[in-house]
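What follows is a group of structures, each given as C-alpha cells.
Derivation of every value follows stated rules applied to the coordinates shown; laboratory data play no part. Since this is a predicted model, take the numbers as computed values, not measurements. Cβ atoms are built from the backbone, for glycine too; each structure is taken alone.
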Structure I
C-alpha cells in the first residue's frame with residue numbers, strides 16, 4: 001500500500017509511502033488518502049491526525065514519470081476534480097498536523113496546506129509549480145495561501161511558482177515550526193500527544209469547524225457560531241472536568257468522543273458521499 005494508517009494512543013499517523021518515487025502522488029494514492037482521512041474522522045478513538053511522508057520527501061507532487069499524464073486532456077470535463085482528495089484535511093473533525101519531513105511540491109504542498117498545523121524541515125523545498133508546468137495550482141491553494149500569508153507573498157508562490165524553504169515558510173507564518181528534518185516527525189508527534197492528552201475532542205472539533213468556516217463568514221456570523229458552540233458545550237462533562245482540573249491543578253481527563261458526541265444540529269461541510277458507513 002502506498003498510504004499507511006496506524007492508530008495508537010489517540011494519534012492517527014497517515015504516511016505517504018512511496019519513498020522510491022519521493023511519494024509522488026498517483027490516482028490510487030489520492031483515493032487511499034481520502035479513505036484514510038474518512039477513517040480518522042469516523043473513529044471515536046482518534047483525537048489527532050499526523051500526515052507525513054516516508055523517506056526523504058513529504059510529497060514530490062503528481063507522478064510525472066514516463067507514461068503518466070496528469071495534465072493531459074480531460075475526456076469528461078464534468079468529472080474533473082481539481083481538489084481530488086475527499087474529505088480534505090480541514091473537513092476531518094480532528095486536528096490534522098502535517099509533518100513535512102522534506103520536499104512538498106505541487107499537489108504535495110497543497111495537501112499540506114489543507115492541514116490545520118504544519119511542522120516543516122528547515123531546508124525542505126516548498127512550491128506550487130503548476131504555472132511552470134502550463135496549468136494552475138490546485139486543491140484550494142488559491143483560497144488558503146492568501147489567507148495565511150497575504151496576497152503579495154501568495155503571488156510569489158501561486159503566480160511566479162517560486163520555491164521557498166521550510167525556514168522561510170516559518171518566517172512567513174506558513175508553517176508553525178521549522179526544525180531539522182530529523183526532528184520534524186518527533187516534533188509533530190509531541191504536539192499530537194499534547195493535544196490527545198490535554199484537549200477536549202469535541203471542543204477541538206467545534207473550534208476547528210468555526211476556524212475554517214469563519215474564513216468565508218463575517219465577524220457577526222463567526223460570533224453566532226461561537227455562541228452556538230458554547231451552548232453545545234456548556235454543562236457537558238468535559239466543561240465540568242476542565243474547570244475542576246484547573247482548580248485542582250491537575251491534567252483533565254476528557255470523555256467526549258467525535259463523532260459520537262457530534263451535535264446533530266451543528267452544520268458540516270463534509271456530509272458528502274465520502275462518509276463511508278462504519
Structure II
C-alpha cells in the first residue's frame with residue numbers, strides 16, 4: 001500500500017511538452033481532355049493525388065466535394081472556363097516529451113520505474129486514447145495520425161507492479177492541415193458569325209491563263225450583300241457568285257462569274 005501511495009504521485013516532478021508536426025501538402029495531377037476549342041467543348045477532367053488526399057473541393061467553373069482521384073464529364077461550354085481543384089491532407093503528428101521522475105512522493109528513490117502511458121484526446125478532460133511506453137529510460141514519443149484540430153496530452157508513469165502514477169500536467173498542440181490547389185484553364189474561341197458577301201456590284205467572267213484563274217471582263221452587276229463562295233477565288237478579293245443572282249449585260253465567257261467580296 002505504501003508503494004501504491006508513493007507511485008500515484010511519482011509524476012509530480014514531470015514537465016510535459018508536445019511539439020506538433022503538421023502534415024505536408026501532397027501533389028495534385030489535374031488535366032482536361034482538351035484545353036482549347038472553337039465553338040464549344042465538353043470538358044472531361046481527370047485528377048489524382050499523391051499521397052491520397054483526405055478530401056478535395058472544386059471551385060471556379062465547377063463545384064462540390066470531390067474524391068481524392070477521379071474523372072468527370074462536365075456540361076458543354078461555349079466560352080472560356082477555369083476549373084480549380086483544392087485538396088487537403090489532414091492531420092500530422094506530435095512529439096510528446098517529459099522529464100523522467102527519480103523519486104517517489106515521500107522522497108524515497110524510485111527504483112522500479114517500468115515505463116509510461118501517454119494519454120491523449122481532443123479534449124483536456126477526455127484523454128481517451130493511450131500509447132504505452134515500455135522503456136523506463138524513454139523521455140519522449142511520437143503520436144502519429146492526428147487529425148486537424150487541438151490535441152491534449154498527459155503522461156502517467158508505471159512501476160514494475162503496473163501501478164500508475166497520477167497524471168502529469170496537460171500539454172496541448174494544434175495540428176493544422178496542409179492543402180494544395182491546381183487550375184486547368186480552357187479557352188473556347190467563338191465560331192465566327194461573319195459571312196463572305198459582295199461589297200461591289202460589278203460582276204466579271206473568268207479567264208484561264210497558263211493554268212491560273214484571271215479576272216476577265218465585266219459581264220453584269222449584282223446586289224450588295226449577296227453571299228459569295230469562299231472557294232476558287234480569282235485574284236485578290238474576287239470570289240464566285242451565283243449566276244442566278246447576276247443581272248447580265250453581256251455574255252460571260254466562263255461558267256464561273258465573280259465579284260468583289262469581303263467578310264461582313
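Taking mean count of other Cβ atoms within 10 Å over residues 102-109 as the criterion, the top structure among I, II is I, with the largest value.
For which of the structures I, II does the calculation of Cα extents along the principal axes in Å return 60, 42, 39? Derived from I, not from the others. helix-only ellipticity at 222 nm (-39500 (n - 2.57) for each DSSP H run of 4 or more, over all residues; to 500) computed as -500: which structure among I, II? Among I, II, the structure yielding -500 for helix-only ellipticity at 222 nm (-39500 (n - 2.57) for each DSSP H run of 4 or more, over all residues; to 500) is II.
Look at distance in nm of label points 7 Å out along Cα→Cβ at positions 62 and 190 for each of I, II: the largest one is in I.
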